[in-house]
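Nothing in this text is a laboratory measurement; each read-out follows from the coordinates by a stated rule. It should be emphasised that the depicted structure is a prediction, and the values quoted were computed from it without experimental measurement. Cβ atoms are built from the backbone, for glycine too; each structure is taken alone.
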Structure 1
Amino acid sequence: MTKRERAKAILDRLRQDYNPAGSFLSHHSAWELLVATILAAQCTDERVNMVTPGLFKRWPGPTELAGAGQAELEEVVRSTGFFRNKAKNLINCAKMVMTEFGGTPPRTMAEMIRLPGVARKTANIVLSTAMGVVEGIAIDTHAKRLAFRMDLTDSENPERIEQDLCAVFDRSVWGEVNHLLVQHGRAVCQARKPFCSRCRVADLCPRKGVDKAA
């Protein structure tokens with residue numbers, strides 16, 4: 001079985017257990033998902049989903065957030081961690097969206113990663129989930145861990161991992177890959193103790209770096 005064949009088989013099985021579409025971050029627009037994803041850095045989706053309703057009630061869109069006070073925004077996002085930097089990035093991101101993109105988040109990777117607080121992972125999530133624009137695969141901690149354990153990459157560099165995954169998965173499913181890996185990583189292939197005995201793809205996975213007794 002080639003690596004591409006194994007990748008397809010893994011994806012097909014994970015689809016049986018998890019919903020391949022959608023985001024774990026609550027949002028009603030591309031702008032809201034962009035804000036939520038910036039806040040989700042080093043923070044759980046659950047915590048972000050507790051913070052964003054109040055944030056969007058006070059500052060509904062980029063116009064309002066561009067005029068937010070740094071200290072006031074810091075208090076609202078404090079519980080997400082790294083709150084000073086996140087507040088600064090959100091305000092500057094809102095200003096750039098207003099001044100350079102007409103009040104709407106851009107629709108290309110090249111433009112998206114120019115926004116403060118936005119790297120490829122965030123850009124991939126927003127472009128794919130909110131806009132249907134697929135330019136790559138979002139690599140977060142779960143995707144990084146599972147890609148290595150499943151021997152779909154030998155790298156620890158997110159950009160190289162993204163390239164490796166894009167090479168073994170058809171472009172038509174790139175948008176699904178992150179969502180499926182995240183759900184499997186949370187439910188079964190956890191960081192400290194993966195539950196290999198009840199993993200649907202165990203026979204397809206070499207378990208690189210995993211205690212074989214798991």
Structure 2
Amino acid sequence: MKKAPELQNIRGVKIYPPNHKRVQKLLTGDNEPEIHGDKVWFSSYFIMDFLDANPPEPKTRILDVGCGWGALSIYCVKKFLAKVTGVDADKHVFPLLELHATLNNVNVGKKVSKYEDLKPEFLAKQDIIVGGDICFWDELVDPLHTLIKNALAAGVERIIIADPGRPPFMRLARRCRRLHKAKIKSVKVTTPRKHEGYLLIIDNPG
């Protein structure tokens with residue numbers, strides 16, 4: 001009998017491998033994710049390490065945009081007792097988020113939305129916005145910058161976006177450095193594998 005794939009445990013978050021039967025059931029048919037929601041992307045780990053070094057207070061309200069399977073959302077709940085809402089434009093990722101939230105015995109709020117459609121009154125309820133691997137197409141640069149501008153105007157304290165360094169992300173990062181005094185930080189992780197990338201960190205001057 002073929003051995004079932006084992007769960008991964010990364011930074012205290014249990015994650016099903018993509019070839020696990022429970023994941024495969026959700027990755028096929030009419031419920032298959034449409035916007036690269038087929039696995040946990042590495043840039044989430046860059047943000048986890050940054051938050052470890054700069055821990056938010058318990059009950060901090062965190063918005064995880066482009067949340068996908070929710071590994072970063074779950075980490076923030078488990079490690080920092082944060083109140084987290086996962087946002088994604090693809091409604092089909094939420095069964096996978098719920099699968100992993102249940103596996104890790106946590107609750108994560110869920111909201112289907114594009115970046116630019118998040119309303120100021122909703123953003124005003126957030127303290128921190130995070131997002132990993134969310135600026136992978138040229139057409140995402142302007143919507144993400146709209147989100148950043150709206151979030152800062154709404155009083156969000158900090159925005160953290162991570163990426164391996166794709167050209168669209170670097171365009172966004174340079175724009176934010178010029179317009180919002182953002183910091184661009186080179187980072188790397190060694191687990192679950194070696195990987196290098198960047199953090200875009202925007203603090204609200206207000």
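Structure notes:
- Test item: Rg and Dmax of the Cα atoms in Å, for residues 58-145 alone calculated as 13.7, 39, pick one of 1, 2: 1
- helix-only ellipticity at 222 nm (-39500 (n - 2.57) for each DSSP H run of 4 or more, over all residues; to 500) derived as -10000 - corresponding label from 1, 2: 2
- Origin of the derived value 2.7 (distance in nm of label points 7 Å out along Cα→Cβ at positions 18 and 90; candidates 1, 2): 1
- Between structures 1, 2, the calculation of mean count of other Cβ atoms within 10 Å over residues 130-137 yields its largest number for 2.
- Comparing relative contact order in percent (Cα under 8 Å, 6 or more apart) across structures 1, 2, the highest figure is found for 1.
- Origin of the value 18.1, where Kirkwood radius over Cα pairs in Å was derived from one of 1, 2: 1
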